[in-house]
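Every number here is computed from the coordinates shown, using simple stated rules; none is lab data. These numbers were taken from a predicted model, which means no experiment stands behind them. Cβ atoms are built from the backbone, for glycine too; each structure is taken alone.
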Structure I
Amino acid sequence: MKKIVFVLTLAFFTLSLLSQPEMKLSGSEHNFGTFKEEAGKQTFDFIVMNTGNQPLVIQNIAASCGCTTPEWTKSPIPPKGTGKITAIYDPANRPGPFNKTLSVYTNSKPEVVVLVIKGEVIPREKTVEELFTFPVGQVRFESNHLAFTNVKKTEKKSRVMQTINTGKTPVKVEFEGVPAHLTLKSNPETLKPGQKGMIEGTYDATKNQNWGNVSDMIKVKIDGVVQNKVFYYVSANLVEDFSGLSKEDIANAPVFKLASNNVDLGKIPGSAAKEVEFTFTNEGKSDLVIRHIKATCGCTAIQQGTQGTGIKPGQSNSIKAVFNSGSYKGKVTKAIYVYTNDPKNSEVVLMLSADVQQPATAQ
């Protein structure tokens, strides 16, 4: 009897292994080839065949990118039946070669099959509006922001930006309120209809007393008329010039060492002025100079006692500030930037935080 039960159990187990769906695909990869971006979405159907003897269910398909959308036969595919998996690729704003995958989950073995689609998108030609995003009257600039990025305090740096006259008449481009450390000019100054030009900018860091990230808002003047509601944004990050230092110079340089770069004032009332102090030591071998200190908010006033002074090796000092809680409420965090002549630590961020408790308002 036991032998009969064993044989029946084995037969049932063998039958269950043989009775299952089996997915066969027309292919596992498709190459769309080269096509233009403006051709729009590309689709391809992978044909699915169930060569097993139980219904095949495509449970889910996961795409490797949001640019690829899968669609598939949702109903069970009977034995000897067929279904399909449609791969849809959207080339919009995706020029160049692509290689994407679709992970297909089914109730067959193996449970996951990976399909691949690939190709190359030829970028479409961009419009004038896309290339020149900042309009000022009939003149369009590539951007409203001319970024000089890092500029050493000892140098002059130049940047350019394209413009175009989209109007039907000549137009003269000038700038108003340009600071002494900056020169801006249009070349040519007068653009003919349809003509492209260049904004040429030069940043003279030796004429700017600030340090770190700085910006200027410049007014644009068109045909002699100042555009009061339009500003051209110029930015730079003014940094110490350490390029001429030798290994020996760096070994003998000052070292700016903070006791802590974070001060927590705890709970404080609104409209209260609280002093904060950050203690530091010069652990280097030459005088430490605090080049500049600035806060990110007008609510934090810096006491400038240490700025510009030389701190001898081994000497300690502190940076003091006053935080005004004003109308702030709850957790507040503010930053103070310190610029020094320490070549390994020339920009340091100090953080102060507080939990501002405002009085309850009457109902």
Structure II
Amino acid sequence: MDTILYFQSPTKTSAPDKIAGVRRHAAAANWHVQVVDGLPSPATLTQLVEFWHPLGAIAECGGGYQEIPTDLFTGLPVVYLDRNPRTLPPDVPCISHDSIATGRLAAKELLVAGHPNFAFVPYPQPRFWSDDRERGFKEALALNGRTCETFSSVRHSPQSVVWQKSLRKWITRLPKPCGIFAANDSVAAEVLTAAAQSGFDIPREIAVCGVDNFAPICEHTLPPLTSIQPDFMLAGELAARTLGKIVRDKNRQRTVRLTFGPAGIVRRASTRTASRYDPQVTAALELIRQRACDGISSADVVVLFKCSRRMAEIRFHKIVGHSILDEIQSVRLEKAKEMLSHSTHTISAIANFCGFNAANALWKFFRQETGLSPSEWRRSALST
């Protein structure tokens, strides 16, 4: 079995999904993926190459790891993952996140939610992806006749007291209500804290959307944070596929610049505009998001409402546009799609995990909603 080296960035918010994508392709190619934390010294890299005799390497450059020198890998095929392609020689392969598309998606989310004012909070230290997200966000807002304020402060870490104080003052001056897009989840968490400490209602006065969908952050902010989920699994798979092509075409010069976009948005209470109209509907949506795959029923959700079941359904449908059961099934369907695309679990196991009584129940519902069977969906997803 051949080996490839995967040099993992110290910022691990996206690392598990990226590595999973690499391993999915590696399984088909019969590769062993050896993960190495951080960037090795030239001497250590030489020793690793002598020890493993790898076919090549993937260098993840997330967070502050933006400038891994290309001459470090002389003689070893390498694909850079999540590095700024503008800083690389034109013949060096690179897979990067389409941060402009992510900014546009954030704008669409906040526009649909009906916010009249908008703002962007960049990462407090220079990052190309933060600049690109701001650009995409502002361009999309301008297209729709809206403007955007940007938080500007001295360069500090998001946890800096100076930065946080400046952020609170800025949020206080913003016109309300306001939809705020933050460069990533760690920044968004600080925005939520600053807004709450300043006494603003979230999301009625301040709504916040982050990027990365890093659960340890998003599920533990108050309220839970809405976040855009980049397709990190696809990123890893694209990197592995590209490395495989380079290895096969050793004598051919290849210039590869591929991007991966956002996979979607995970909506949580930080942007749930339903709370403007009915906080019990907001609570119902959160319960469904968290427990739809545990087998909950409409009756389990209705108990959150202080009214009859019929009235609860009327209130829910008025705001969400469909029934409580439809929302439960929608969450289950999206989870099933994710597992079909990003795992090798059997259809029966996926049905059980997603709250369906049997594989046949999942099959019928999936076919009804998508026009494809679960197996056909999986084949289609893996071929793209």
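One of I, II was used to calculate Rg and Dmax of the Cα atoms in Å, giving 33.9, 109; which? Could the numbers behind the result be given before it?
Values: I: 33.9, 109; II: 22.7, 72.
Matching structure: I.
Out of I, II, which has the highest value for distance in nm of label points 7 Å out along Cα→Cβ at positions 193 and 241?
Working: I: 4.8; II: 4.0.
When distance in nm of label points 7 Å out along Cα→Cβ at positions 193 and 241 is computed for each of I, II, structure I gives the biggest number.
If helix-only ellipticity at 222 nm (-39500 (n - 2.57) for each DSSP H run of 4 or more, over all residues; to 500) is computed to be -2000, which of I, II is the source? Walk me through the numbers before you get to the answer.
Working: I: -2000; II: -14500.
Clearly, the read-out refers to I.
Please state which of the structures I, II yields 14 when relative contact order in percent (Cα under 8 Å, 6 or more apart) is computed from it.
Numbers: I: 11; II: 14.
Answer for the origin of the read-out: II.
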